[in-house]
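Okay, got some structures for you below.
Read the figures in this text as sums done on the coordinates, not as results from a lab. Every value quoted in this text rests on a predicted model; they were computed, and no experiment measured them. Cβ atoms are built from the backbone, for glycine too; each structure is taken alone.
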Structure I
Amino acid sequence: MYCGSCLRDNALAAELKSRGHDVLLVPLYTPTLTDEPNVSEGRVFFGGISVYLQQKARFFRWAPRIVDKLLDAPWLIKAASSGSISTDPRSLGEMTISMLKGEDGFQRKEFEKMVEWLASELAPDVVQLPNALLASLAPSIRRALKAPVHCTLQGEDLFLDGLTKPHRAESIELIRKNAESIDRFTAVSEYYADFMARYLSIPREKIDVVPLGISLDGFDRRPSSPADRPFTVGYLARIAPEKGLLGLCAAYARFRQMPGVASARLDVAGYLAPDQQNYLEDAKRRLTDAGLGGEFAYRGAPDRAQKIDFLRGLDVFSVPTVYVEPKGLFLLEAMACGVPVVQPRHGAFPEMLAKTSGGLLVEPDGAQSLAEGLYRLWKDPALRGELGQKAFDGVREHYSVSRSADRMLEVYAATQPRAARGDGAPKAGGWSGAGGPRD
């Protein structure tokens with residue numbers, strides 16, 4: 001699947017590399033998948049198969065390195081992860097705790113291999129961890145490198161809150177302990193910086209905000225809608241309950257009953273895991289029961305070119321997440337095409353729309369307010385065009401990957417003098433956790 005965290009990390013690493021900085025983006029658990037040129041290393045640390053087997057069987061905790069090398073082959077991990085694998089937190093509590101115990105957990109051998117590689121191959125000026133679920137890497141890295149360790153915060157609470165109560169409590173406590181070895185935290189929004197300071201008991205002054213940034217190549221302004229094309233509402237995100245597709249379907253059905261709305265469409269795209277097939281069928285059924293089944297279309301999981309074409313064919317965009325969203329990369333991509341958005345007033349959405357003025361905020365309390373937001377934009381083409389232009393301009397002013405890289409370098413400069421002085425190209429070791437929080 002295309003993971004929002006991996007897309008963000010890859011775009012940022014690519015931008016820093018293009019400026020002459022020496023950056024290594026190292027996959028953890030599985031090879032990363034992006035819809036742009038992938039700049040990550042070919043090697044995978046903490047290979048998903050090895051980590052799982054070491055959790056389940058004592059033999060693999062002491063198996064010869066040649067066994068690990070075979071199990072960590074990227075092609076084998078890709079083959080294993082292409083099937084229906086559960087990432088339900090309720091089934092991953094014990095493994096999460098073992099990983100958070102670091103060298104005291106069942107995956108001790110993986111930490112040793114990582115430290116050996118770092119000591120022999122790298123001398124980075126700073127290391128960036130992709131999320132707090134991997135905070136256990138920080139003590140080992142600091143001991144081996146004597147270099148600052150930073151950690152991105154980008155959606156960990158959704159996974160942690162899905163753990164069973166005992167596993168959640170122990171996991172949070174372990175993260176807090178490992179946080180003592182982390183020099184700075186990097187949140188992707190002001191909302192999430194404030195939230196995670198409370199959630200993980202991290203001093204707020206230890207958290208910097210580096211807003212999301214996207215590569216704008218190819219994100220052209222959407223053309224004017226043909227007169228004979230139905231008003232098109234779009235959704236582009238994982239097909240999953242937490243992303244709110246059922247809520248959007250309910251709102252769409254109400255919108256279609258409002259005065260004057262004679263025809264419209266709801267176009268949906270995004271990764272569909274095998275275990276979410278029934279959820280997609282429920283969404284279709286909701287509109288079919290309302291007599292609107294012919295207006296619903298699932299367009300699959302698009303690549304980059306297909307994604308941009310999909311977004312440019314929309315009149316309005318909405319992903320009404322049920323959980324409080326800390327990122328919203330999908331929102332930036334839609335607005336980058338000049339598509340106005342209608343989003344619930346929670347999480348990072350208010351600050352994103354405050355900066356871009358590219359859409360409407362509605363109450364996150366049900367389908368009616370979302371339907372009214374859709375109706376307002378349907379009824380007022382001039383407002384739709386104004387918000388679409390502001391969206392297009394606002395993303396370029398505030399949420400380009402270039403702006404994100406500028407801010408990231410400012411953060412690094414606070415703990416790495418070379419970045420502040422500009423004498424040479426600082427080396428940054430980035431770790432992309434493909435098994436972490438997802439967009």
Structure II
Amino acid sequence: MREVVGSRVDRVGRSQRSERRQAVLDVLAPAALVSDELIQRRESGYDVTELDDLVRLAIESGSTEEMDAAYTRLEHTSLRTDWPYEEPSALDDIRRSLPNRADVPQLELDDDGLRDRLLGAWLGRCAGCNLGKPVEGWSRGKIRRYLDLADAYPITDYLPVLEPWPEDLKLNACWPETTRGNIAFMARDDDIDYTILGMHILEQHGSGFGPEDVAEEWLLRLPFFQVYTAERVAYANLIRGIRPPDTAHYRNPYREWIGAQIRADMWGYVCPGDPEGAAALAFADASLSHTQNGIYGEMWAAALIAACFVMTDARAAIDVSLDHVPPRSRLAAAIRDVCDLHTNRLDWESARDEVEIRYGHYSSVHTVNNAALVTAALLWGDGDFTRTIGLAVQGGWDTDCTGATAGSIFGALHGAGALPSHWIDPLNDLVRSAIMGYDLSTLSDLADRTFRLAQARREA
């Protein structure tokens with residue numbers, strides 16, 4: 001197995017590194033920061049109508065001083081008086097906004113049942129992530145064109161490689177280790193890195209960890225160039241000496257993007273049947289780098305996964321998860337919208353069209369639209385793993401993230417036994433990771449360690 005891993009790494013090595021260098025967004029560039037802050041302010045209800053020209057001219061000038069001045073102007077804008085949402089970022093304020101929580105129905109889950117569901121969550125997360133990696137960042141239409149040419153629509157297996165492929169449909173650089181017939185392990189991905197790091201944080205600091213503990217582990221174990229958008233800004237802020245929660249606020253226009261949501265899974269894994277506890281752990285992690293809907297995305301996903309361990313119905317678990325999201329937030333509204341579309345019996349394509357119309361204006365890596373897509377994949381997936389992760393990836397946007405989250409939720413809900421072998425066997429129980437000390441971990445060991453953490457919380 002180690003020889004196989006080594007040969008695959010050699011095969012993708014140089015070309016992948018070169019392509020990655022060109023593709024990595026420098027979120028610390030002043031022009032990117034100020035232009036994206038303008039978008040973030042507008043999306044979150046601030047009155048920026050008279051600042052478009054100021055920001056444009058500052059960027060065109062190339063002057064760091066002018067861009068800094070424009071950013072300062074943006075920071076002093078006011079919330080529109082007609083803004084219909086209430087979106088606090090402090091934990092006490094979030095909790096005060098929540099509805100009275102309904103009791104979570106509890107299945108009798110013995111140790112073997114919990115082990116099976118935890119392994120299923122880990123495996124489902126990896127399979128869904130791996131499926132989405134080759135087309136990460138692609139539009140829904142582009143993915144459909146590729147699948148049609150490859151005679152692979154709808155998705156029923158890992159993506160095949162077109163030979164030759166059209167230049168405008170060239171798969172991402174990871175394709176030699178993430179496509180059908182080429183998989184020997186779970187390829188390294190930040191979605192999986194954060195799940196592993198969450199486990200490590202709990203082992204080192206216990207359930208009482210806070211944002212400062214998360215920050216310490218980032219600096220010790222997580223390479224700077226393996227974090228992106230909000231996390232990279234927060235990381236840079238830590239190096240500047242800024243402490244949480246200011247790391248999430250200071251010059252961080254990506255504070256509502258998907259980075260926190262993809263860090264949610266471990267908190268749900270260790271809180272089976274306790275969505276409130278999972279959401280609290282998620283807040284402690286998310287508040288290092290995110291605010292408002294960025295925080296809610298992680299709390300929502302963690303609560304949803306925690307509920308799934310003791311439930312058998314995705315829609316019921318989604319309803320429970322909404323008890324842990326501020327009800328007058330854009331995230332809660334989006335998830336409710338998707339649930340209504342499903343209740344009204346729209347077919348998948350029509351529902352996905354509606355999600356595009358209502359939430360397609362967000363960045364392809366925003367929390368709100370991708371959470372809506374995950375919700376849709378779970379509902380229209382109708383208890384079938386292949387269809388669930390297939391819809392998540394066919395839906396476009398942040399495909400490795402949506403595939404991973406949908407797969408993780410499905411595994412927690414149904415267990416490892418419900419995952420078809422053609423998704424699981426190619427992973428060879430092996431995962432690559434950028435987290436120091438965890439590369440070439442086995443998924444079975446990660447699941448066992450997670451089980452011990454969950455047991456410790458249940459017995460506490």
Structure III
Amino acid sequence: MSARVFLLIGLWTAGAGIAAAQSELKGTTSYSYLGIGFPVDVRSSQASGMGVTGVSLANRFSSSYANPAMYSQAFFTTIGGGVLYRRHGAEDDFGTSTNAQVDFSHFQFVFPVLRERLGASFGVYPVTETSYQMTTRTEILPAFNNSSDTLRYQTALTGRGGLNRMEIGVGYRVNRWLSVGYAPSLVFGTIRNEIDITFENGGYQGENQQNVLTNVGFGNRLGVFATFDKVLDPRDVLAVGATVSMPVRLNTDKSYREVRNFQDPATNVNVRRVFTEELGRGDNELPLEVAAGITYYPNLQWLVSGDVLVQNWRSYANFEGESESYLRNRVKAGLGGQYTAEFRSDGGLFNGAAYRAGLSYDTGHLAMGPGNGTAISTILFTGGIGIPSRVGGSSVDLSFDYGFRGTTSHDLVREQIFAFRVSFNLSELMFLQRKLD
């Protein structure tokens with residue numbers, strides 16, 4: 001909003017009796033307006049139903065970004081992708097709102113160079129997301145009893161965009177129990193923050209302002225994965241995994257765009273003018289990320305998995321090179337399990353299906369409010385089912401999240417989260433023509 005509009009509202013409020021406002025919150029999360037967006041954890045369709053990142057959860061029948069060392073396990077050539085439905089509710093001191101949206105979640109292509117020895121991957125997935133809309137409708141009553149002087153206007157704050165990672169990776173099995181992996185990537189994305197002011201009275205002209213950040217940088221991920229059998233029982237297997245995502249220096253171009261609508265006094269014609277300005281180049285940094293996990297298979301039907309992810313957001317600096325006081329280091333911990341039904345030749349649709357459930361707690365990377373701030377934490381309950389194809393190793397995975405983020409104390413926002421994912425994993429047997437003897 002320009003100084004003229006601020007001055008107009010300020011002067012009007014000074015002579016007014018009562019100012020009332022109503023707000024509405026929409027988008028993936030209201031907290032995504034801070035920094036370079038809200039962190040997104042896209043790992044694997046199997047892990048999504050268990051509340052874990054999946055760094056120790058290998059599966060030759062489905063693609064996974066969780067750990068590049070697991071590419072060494074590739075047996076099938078696999079194409080993976082998914083669709084995500086999200087229903088988001090938000091509550092603050094002004095009211096509540098609910099909205100829903102559908103997005104593509106990820107895409108990955110994994111193929112064996114040497115089966116179960118050397119594998120490679122190519123994929124694209126989100127890293128952070130900016131998706132919010134905060135609309136405030138304000139009514140300023142006049143100091144005197146003249147309803148025609150009431151000023152009504154709407155302020156809409158909108159954010160769109162985020163960071164994405166385009167990654168290639170390779171995994172190599174060193175020996176029977178140890179694998180290592182490396183994945184370089186291009187991190188890129190545009191974040192657009194917009195404010196739009198509109199007045200009910202046509203005598204006042206509104207404005208639209210946009211700040212645009214265009215980011216690009218190069219990233220590196222390292223992974224290690226190991227398995228040990230006959231740990232507690234002749235049939236069991238223990239798997240451990242860990243990854244390190246190195247900090248990514250983002251080269252950022254910042255630009256400003258302003259749209260003004262006004263009436264030309266000479267012609268009484270409404271005029272629309274656009275002003276743009278390049279604000280220069282600076283740096284942002286996607287922080288260091290470390291994840292580690294352990295998975296135990298007591299037999300072929302059961303497994304339990306747990307892992308921890310840590311991101312060093314305290315090291316983040318904004319476009320001007322300044323640290324942000326509201327940022328804190330993020331820790332996310334998850335625990336989940338899976339039961340795989342026995343496969344029978346005469347079974348139906350859910351023959352050999354995998355049933356999953358889990359729980360995760362995320363401290364968040366934000367602390368807001370008075371004092372040291374209130375942590376914007378998230379708790380999620382997850383569940384899912386993997387339905388295998390009757391042909392080859394392909395599958396369809398269904399999973400859901402239900403949970404809560406934030407709080408309404410200290411003028412903050414509490415969010416209710418529901419998400420439903422449909423992921424597919426198509427193996428090479430789906431593309432080969434079968435021959436009859």
* Asked: Given structures I, II, III, which gives the highest value for relative contact order in percent (Cα under 8 Å, 6 or more apart)?
  -> II
* Asked: One of I, II, III was used to calculate FRET efficiency 1/(1 + (r/R0)^6) of positions 180 and 204 (r between Cβ atoms, R0 = 30 Å, to 0.05), giving 0.95; which?
  -> I
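Given 3.3 as the derived value for distance in nm of label points 7 Å out along Cα→Cβ at positions 60 and 356, which of the supplied structures I, II, III does it correspond to?
Only one of I, II, III returns 3.3 for distance in nm of label points 7 Å out along Cα→Cβ at positions 60 and 356, namely II.
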* Structure fact -> Candidates I, II, III; helix-only ellipticity at 222 nm (-39500 (n - 2.57) for each DSSP H run of 4 or more, over all residues; to 500) computed = -18000; producing structure is II
* **Label whose coordinates, when volume of the Cα convex hull per residue in Å³ is calculated, return 184 (choices I, II, III)** => III
* To do: Check the numbers for FRET efficiency 1/(1 + (r/R0)^6) of positions 44 and 140 (r between Cβ atoms, R0 = 30 Å, to 0.05) across I, II, III and tell me which is largest.
  => I
